[in-house]
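Pasting the structures here.
Each value in this text was obtained by applying a stated rule to the coordinates, not by laboratory testing. Since this is a predicted model, take the numbers as computed values, not measurements. Cβ atoms are built from the backbone, for glycine too; each structure is taken alone.
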Structure P
Amino acid sequence: MLCIDGEGILTVIETRLARNPQIRREVVGQIMEYVGPVSKWRAQDVVELSDRYFQSENAPDEQCIRAMKILKSFFSLLTKNMV
């Protein structure tokens, strides 16, 4: 899950239910793989990626699309106000 705070900071959240210590190490490795590219993203990158996703065949229902429009507005304001 990708979360964004009020200052535009991205946070990656991974949840699993496994109790096996080996599985936990594998999950940490996967998280590191996810975070590597995400750590270099800018607000505009998130907007562009989400636009592509919401125009794809995998696009979610109308409620999610409305939420994405709100998020896009937030990022537009954020990028305009960044120095």
Structure Q
Amino acid sequence: MKINEGAPTAATVVAAPEFVDAKGARQLFGLSRSHLYNLTARGLIRSCCLRRPGAIRGRRLFACDSIRAYLEACMEPAPAR
């Protein structure tokens, strides 16, 4: 089997998502579902629930920019040298 040696391959650019569900937030930020819901209830991160009219269940999405802002606020400043 011959591999195409001469042709360059294009780099894949993956943009950071704007919104993620709890599973995606776990993968990106390492935050558990319960922690995400607690942060949302305390108003520290933003989320929204998508559901059809009249539906009981839906899909909760968390705003990645608000999670990043929360994590930045939690970081300790670097010690002065």
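Out of P, Q, choose the structure whose coordinates give helix-only ellipticity at 222 nm (-39500 (n - 2.57) for each DSSP H run of 4 or more, over all residues; to 500) equal to -10000 when calculated. Answer by label: Q.
Looking at structures P, Q, which one was FRET efficiency 1/(1 + (r/R0)^6) of positions 14 and 54 (r between Cβ atoms, R0 = 35 Å, to 0.05) calculated from, given that it came out as 0.95? The read-out comes from structure P. Looking at mean count of other Cβ atoms within 10 Å over residues 22-29 over structures P, Q, structure Q comes out largest.
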